[in-house]
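Some structures to go through are shown next.
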Structure I
Amino acid sequence: MQTLTLAVFIYACILNIVGYILMSLDKDLAVKRRRRIPEKRLFGTAWLGGALGVLIGMYHKHHKTQHTTFTAGIPFILIVNIVIYGFILVQFG
């Protein structure tokens, strides 16, 4: 069962790093007025388990902090992520 716990931890770390990188990259692209990362991709990464990384990237880079869909949506998705990770670890870990 420790293998599942490790796998969930690695999965969460990877997704959150990806979420942070996507927010950072999108901010850099916005500053350069280049083609941006679609919001669907940012939210998709959050829903897949990377909400913490997206949230940290959002506030660290001061990106999308004026968008209600992000300031309300990403924290909500983070709570859902925590519940799902917790459920998986309690049920199967």
Structure II
Amino acid sequence: MATNKKIPLRKCVATGEMKPKKEMIRVVRSKEGNVEVDPTGKKSGRGAYLSKTKEAVELAKKKNVFSHHLEVQVPDEVYEELMKFVEKES
């Protein structure tokens, strides 16, 4: 008998949408306070998920949602890296 494998869902911090983990991009804050994009989704630290769309990245930057969720100031380079990643994916 075949069983359905549960697909892990994550909530986008910018749009509030629930999507499968594979359709999201993770931004992680390490113990040292460094913030970086985590395309593998496996780095240790506090993470926040974002939809892989330009609109979600722009909204996240406008609302400054990562600073709130990760409780640290997020440099603009992180948003630029996210935008490059999203453009490469589409």
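A short reminder: the numbers here are calculations on the coordinates, not readings from a lab. Note that the structure is a prediction, hence the values are computed from the model and not measured.
If P(r) over Cα pairs in 5 Å bins from 0, in percent is calculated from each of I, II, which structure is the one that comes out at 3, 15, 26, 26, 16, 6, 3, 3, 1, 1, 0?
The structure behind it is II.
Out of I, II, which structure matches 35 when relative contact order in percent (Cα under 8 Å, 6 or more apart) is calculated? Spell out each step's value before the answer.
Working: I: 35; II: 26.
It was calculated from structure I.
Given a computed value of -26000 for helix-only ellipticity at 222 nm (-39500 (n - 2.57) for each DSSP H run of 4 or more, over all residues; to 500), which structure among I, II does it belong to? Don't skip to the end; give the middle numbers.
Working: I: -26000; II: -10000.
The value was obtained from structure I.
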